[in-house]
1. Quick check on the output: -0.50, -1.16 is log10 I(q)/I(0) by the Debye sum over Cα atoms at q = 0.11, 0.19 Å⁻¹, for residues 35-170 alone, derived from one of 1, 2. Which one produced it?
2. The value 20 for relative contact order in percent (Cα under 8 Å, 6 or more apart) was derived from one model only; which of 1, 2 is it?
3. Using FRET efficiency 1/(1 + (r/R0)^6) of positions 59 and 211 (r between Cβ atoms, R0 = 41 Å, to 0.05) as the calculated read-out, with 0.65 as its value, let me know the right label among 1, 2.
4. Can you say which of 1, 2 returns -14000 when helix-only ellipticity at 222 nm (-39500 (n - 2.57) for each DSSP H run of 4 or more, over all residues; to 500) is computed?
5. Determine which structure produced the value 0.95 for FRET efficiency 1/(1 + (r/R0)^6) of positions 19 and 235 (r between Cβ atoms, R0 = 30 Å, to 0.05), calculated from the coordinates; the candidates are 1, 2.
6. Quick check on the output: 19.8 is Kirkwood radius over Cα pairs in Å, derived from one of 1, 2. Which one produced it?
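Here, each number is a calculation from the coordinates, and none is a lab measurement. Fair warning: this is a prediction, and the values are worked out from it, not measured in the lab. Cβ atoms are built from the backbone, for glycine too; each structure is taken alone.
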Structure 1
């Protein structure tokens with residue numbers, strides 16, 4: 001297949017591009033900076049849309065605007081470029097931030113969006129992607145959880161303190177974390193590209209979300225260090241401001257749609273997944 005990918009400089013985009021190239025597909029990196037000409041997608045069979053301003057930074061008013069505009073306007077420009085020669089499928093990223101903080105509630109894809117900043121961002125992002133459907137494009141929107149893998153992503157920041165033995169839970173540690181191994185995320189994207197009958201929304205998360213306390217213990221076990229220094233919620237708020245709510249939010253999302261479509265996860269268990277990543281097995 002001829003596949004166009006946005007966000008190839010990011011952790012997920014690099015992994016998707018490398019996998020597709022190694023599998024014999026033609027990969028075209030597409031930048032959404034500046035004007036996107038219609039010929040940018042000429043001859044493309046599939047589009048994987050992953051670009052967006054990073055959320056993991058202190059949220060000033062300007063940053064909030066960049067986060068929203070990069071997703072809404074970027075996706076709108078991408079769909080507009082499809083009008084001349086639509087691809088067969090668009091796989092568009094979203095995030096479990098769509099759901100907001102929901103305590104112990106099990107979140108299927110049918111759960112409504114939260115009326116908070118990230119909920120509104122994700123809902124608007126998905127709406128722009130869905131606008132490709134009337135063009136005859138099959139659209140799959142993937143609500144991605146925390147991605148774990150080697151050489152990037154969430155673990156790039158989390159590993160060093162744990163390796164030094166100064167890692168610990170965040171806040172109470174009771175909040176649920178929806179996570180996914182990078183290999184499973186790449187495999188899910190490829191699965192959705194190839195399965196011509198699947199469309200709609202998919203939680204890109206492990207079937208087994210864990211609490212922050214459980215995740216902390218799994219990471220400590222993987223590096224063979226104790227995890228005894230919790231970070232209190234007030235400290236997170238001092239360091240990260242409003243963005244700290246992302247770290248303290250409780251999202252217990254499960255991949256109901258992906259599993260019903262027949263996708264099989266290779267790394268569903270957090271203890272085994274982190275051990276495999278850290279130890280390179």
Structure 2
């Protein structure tokens with residue numbers, strides 16, 4: 001398997017631009033694509049701002065930032081990925097959309113190129129089957145925010161080759177991150193444990209056991225969590241939380257994973273958390289205010 005030099009990233013949202021950020025700092029050439037060209041421009045600005053903060057904190061040098069930014073380019077369409085050695089998909093947590101992306105990439109990438117998905121819950125084996133190279137397909141699940149979070153989950157599909165797995169491990173090591181190897185079951189390790197906890201916190205609110213403030217304060221001070229579960233759900237995005245709970249519920253057919261009706265209602269209302277300015281908290285003022 002050849003050396004990985006150029007990496008394509010599909011999806012320039014919070015996760016996609018975070019992946020582009022760390023890959024460029026690690027010395028890879030990065031091509032960033034999104035269905036919305038404006039989002040790519042916004043992503044590059046965010047990367048520049050975030051690297052600027054790292055320079056101010058002494059985490060990286062100004063030279064490292066300048067060099068890394070020069071490694072990032074825009075890919076206006078998938079055909080520009082033709083020479084990439086690896087493409088990482090970081091689109092919305094939607095199986096049909098992800099499968100469509102991999103089917104399309106299959107006809108464009110060189111035959112030795114690897115494919116990876118940053119899915120937080122969906123079957124790697126199922127996504128790999130939509131590509132023309134299941135043996136060169138792997139899950140690389142980064143945590144949010146990517147530049148700050150130390151962990152990457154590596155998930156092999158049933159057909160993933162040993163060479164692909166070793167290549168993925170080498171990338172994580174080059175990023176100076178820590179890997180956790182997970183089997184290909186719904187939501188993998190982190191979200192299998194985390195999301196039911198957030199869902200239970202929402203049930204606790206739904207059933208009137210405690211207010212938003214009481215639940216978050218309880219878990220921050222009682223369990224020493226850096227963020228309360230409802231605050232964390234808002235940070236992740238309530239639509240993402242719901243999508244992962246639905247994957248768990250459908251994939252494992254166990255009622256303990258049933259998404260809380262209140263979570264469903266918030267998503268229906270478009271109250272998705274921080275990104276929309278309203279979720280379990282209202283973010284329109286100087287400080288977040290609980291909405292219940």
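1. Clearly, the read-out refers to 1.
2. Among 1, 2, the structure yielding 20 for relative contact order in percent (Cα under 8 Å, 6 or more apart) is 1.
3. The value was obtained from structure 2.
4. Derived from the structure labelled 2.
5. Comparing all candidates, it corresponds to 2.
6. Comparing all candidates, it corresponds to 2.
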